[in-house]
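So, here come the structures, one by one.
Laboratory data are not the source of any read-out in this text; all were calculated from the coordinates shown. Fair warning: this is a prediction, and the values are worked out from it, not measured in the lab. Cβ atoms are built from the backbone, for glycine too; each structure is taken alone.
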Structure I
Amino acid sequence: MQIRHSGLGIASFILSLGGGVLMFLLIVLAGVAELSTPGGMDEGAPATVMIGLGIIGAGLVELVALALGVAGVLQRDRRKVLAILGLVFSCGALLGTAGLLLLGLLS
């Protein structure tokens with residue numbers, strides 16, 4: 001009998017990859033918009049608000065992926081590879097985003 005992959009681990013892996021790619025693209029988009037706009041982005045502009053909400057949404061997706069990864073690792077009689085990868089990727093995305101935010105606040 002072959003051990004099956006954890007469904008929670010698969011979901012964690014997929015969400016962590018999707019959320020990480022979305023987070024990266026939105027941060028790059030925000031950086032390009034900031035550099036290409038004379039005087040910086042207008043904080044009240046609808047596009048700026050949408051980018052900010054998108055980054056918050058991607059962060060929430062990463063938190064869900066993190067929780068699913070923990071649950072997938074704790075499952076018995078299931079493969080844990082994808083759950084561990086989901087944990088690693090979601091932690092990396094969250095820590096990377098937090099690091100960029102701190103770097104932006106310090107400069």
Structure II
Amino acid sequence: MTKPVKHMVVFTLKYELDTAETRAFLDKSAEILSAIPQVQQFEVFRQVSVKTDYHFGFSMVFADRGAYLAYNEHPAHMDYVKQVWEKEVLHFQEIDFEALD
């Protein structure tokens with residue numbers, strides 16, 4: 001049986017929290033990433049806990065591991081990482097979960 005994969009990344013940008021650059025990054029990211037065919041349930045989050053120094057998060061779901069792998073290799077994702085992510089993200093942590101039986 002195939003299981004969905006939940007992909008999450010938390011990150012801090014090179015910009016201050018409430019700036020036009022931050023809003024532009026979040027909007028541009030949502031537009032690009034949510035348009036990739038394998039991506040389902042794309043969401044953008046702002047951190048509210050003082051227990052971490054990550055400020056934002058993205059979450060998305062993939063139908064299965066194959067869809068997740070296809071997303072990682074998709075030209076739009078690869079271009080986004082090089083042209084946007086690597087230039088504007090200061091640090092991040094990525095996690096990928098598959099539900100237990």
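I, II: which one has helix-only ellipticity at 222 nm (-39500 (n - 2.57) for each DSSP H run of 4 or more, over all residues; to 500), as calculated, at -8500?
On the way: I: -28500; II: -8500.
The structure behind it is II.
Largest in FRET efficiency 1/(1 + (r/R0)^6) of positions 10 and 42 (r between Cβ atoms, R0 = 41 Å, to 0.05) among the labelled structures I, II is structure II.
Figure out for me which of the structures I, II the number 35, 12, 9 belongs to, where semi-axes √(5λ) of the Cα gyration tensor in Å was derived from the coordinates. Label of the originating structure: I.
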